[in-house]
Structure 1
Amino acid sequence: MLKICLLAATCTALLSAQEPKIRWRSDPPAVRSSWDDLLDGVATPEQWRQRKQDLRQRYLDLIRDGHKPEKPPLDLQVHETVRVDGIYERRLVSYNVERGERAHAYIGVPLQRDGRLPAVVALHGTFARGKEQAAGLVDNPDKAYLDHLARRGYVVIAPDHFVAGHRLPPEGPYETGRFYKKHPQWTAVGKFTYEHSIAIDVLQSMPEVDGGKIGAMGHSLGGHGTMFLAAYDPRVKVAAGNCSASFFRHNPKVTEWARDRWYVYFGHIRSGLLEGKLPPIDFHEIMALIAPRAFLDLSGMNDGDPLVQRQRIPMLMKVMDVYELEGVPDNFAFYVHGRKHSVAHESRQLMYGWLDTHLKPEVTVTRLAGK
């Protein structure tokens, strides 16, 4: 009898385990996260405009923009010109970025032009010969942004980062020690953002460029450089950043933003970070400064710590709320992939397509119509 009861109980348990759990209908729950502080207490466009003014000042304080030097005359000089496949002209140029200091860049100018063209600032990653890489002269052809975009009909400037290329420090690429000796109160982020803004001055000085149609794009260091530039300079009408590093909060390696060696982004926040204090602004607030202008964020879910990168999704959802409040949700997008720290084919196509959509809408419409 006992065996029969045990068998019956076992059969009942097995049948019960096979029965699917009932899933009841419900309304969608609200998605809550720490990133909600972006719009905490903000319900109207006017309240957002006031918040935005405060965030902009926090951003300028973070990069220590008040310590930048006086801007010198541009004095743009062309050192070399080469025609590439009969499609565009590549120019090696230099221009002043501060007193006694010149930046070098490659500029690609399409040969066939019907009026002024839209232009793009293409920012390279941590590569010693960054502008050559962007021009397609060395290294990875996936990162030859100047070559790709000039062939698509853009005027493109690919400047050297200030501790690479023609200004490679004696201590090695991306060593910022000499910079901080010269500018102890400034930041490397303030320096490169200011210089990239001067690159826009270069573009707008060119007769081939439509100065009202300026874009920016980049990968890795160039990716977050794109975000910093677009938040800083309203002349950037559209931006696309790929694999743009981790934010401050929920980041176990946050001190890397203020390390005491090699490339030091924000030296002045190191002591606070070591005490556990974060800066008064984070990536979602910096991205929100770009609105209502167009911004595309691309990131690898497995680019570094997956738990950290998963935080990017609720962060970006909150940035979308800002674009909706601004009335332009079509000006913001994000793409999350599983290709680690890469700028794969589909990522490039999304970035280039995003630039086309917002800088050459008439061309985009024609392509969609199959003409």
Structure 2
Amino acid sequence: MSQKLDPQFHKELDAFGCHDFTQCMNCGHCTAVCGLSENKVAFPRKIIRYVQLGLKDKLLKSPEPWLCYYCGDCSQTCPRQANPGETMMSVRRWLTTQYDWTGLARKFYLSPLWEVTALALVAAFVVALFLLFHGPIVTDRVELNTFAPVVWVEFGDWVLAVGLGSLLLINAIRMASFILSIERVRKIPLTLWLSELRTLVIHFFTQKRWRDCPAPTRWWKHVLLVSGYLTMMLLVIGMLRWFQTNGSHWRVIDLLGYYATGVLLFFTGEAILGRLRRRDEIHKYSHLSDWTFLILLFVTSLTGILVHVFRLAGLAMPTYVTYVVHLAVAVPMLVVEVPFGKWSHLAYRPLALYLLAIRSRLEEAEAAVSLTDVPQPSPA
């Protein structure tokens, strides 16, 4: 089967951070040292070869970039300093832009001005909503639900969740059409999709393949970080009526908020410090999207706990102002980063494993059918 080559593709990928792949001589050392590379899904060597040859269609069909957890071992031991780990990261950024049907992911990744402007516009929209539609301001005590009625905030949370979820779902369908091909997707029975669904769920919540990387502590850190995300989502979407209340009293539910905030602040702070020091292989190279995601998440967590502190202290105006700032940081982070940026890897990585499991089942079935088509020798 002939393949279309794009000799200029390396220039396109260079804008996503892929700078050193030309040093690669395809010795295969990176694949040999990778604890996650297997016979059917060998990387990074194969992916780097696709990049070198300009095989964009092959890359679109490849789940392998998402099976890399970027431990940095391949880059650290590469005899040519070709930095295969960062090449895999750059390909993931590029793939994110290919899955996105709106074209915004590409603009945000390639233009700092586009990303910063989008974040600023969403933040300004949030502030404008509060300036125009906030409730009565009570200053002699904390009445947060009077200033920001929980019913309307909860409604906004659900609108945001449904909107972002829909964007990610469309992108996921596009990803599936690339990896499995549209023709195959149409033929896959519902029973097969459901039978492998546990793969998607298990890897989304545990990311357990990370345990096979040289630094297993990163897996624990990631599990705790994801638990912080999910706990905070539970509080602000499913339990906001109990979590956001008037008065300056303490509640048991606040313990969940302490856990989520502590986990998010600690691990995002550690990641920011690591990127500043640049001692570890995984922190030596940082794209703008890496910094944006970490900083916004850190500030969101910090302003969230400050709202709580000011509320307990009975400081009305600081509570209201910090609450507005908190949402003016959190909402842009979710709108820009979840479907279009760094955060989306939390969905695409387990989805790649899910699609790979389905593809393997399909290939096994197709191989079994082809064997039955082989003419059998007639009896003597």
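Each reported figure results from applying straightforward, stated rules to the coordinates on display, with no laboratory input. In this text the structure is predicted, and so the values were computed from the model without any measurement. Cβ atoms are built from the backbone, for glycine too; each structure is taken alone.
With FRET efficiency 1/(1 + (r/R0)^6) of positions 219 and 339 (r between Cβ atoms, R0 = 30 Å, to 0.05) computed over the structures 1, 2, the top value is the one for 1, the highest of the group. Using the calculated result 3.9 for distance in nm of label points 7 Å out along Cα→Cβ at positions 35 and 123, pick out the matching structure from 1, 2. The read-out was computed on structure 2. To which of 1, 2 does the computed value 25.2 (mean count of other Cβ atoms within 10 Å over residues 235-242) belong? Only structure 1 yields this read-out.
Which of 1, 2 yields -20500 for helix-only ellipticity at 222 nm (-39500 (n - 2.57) for each DSSP H run of 4 or more, over all residues; to 500), as computed? Answer by label: 2. Look at Kirkwood radius over Cα pairs in Å for each of 1, 2: the largest one is in 2. For the set 1, 2, ranking by relative contact order in percent (Cα under 8 Å, 6 or more apart) places 2 highest.
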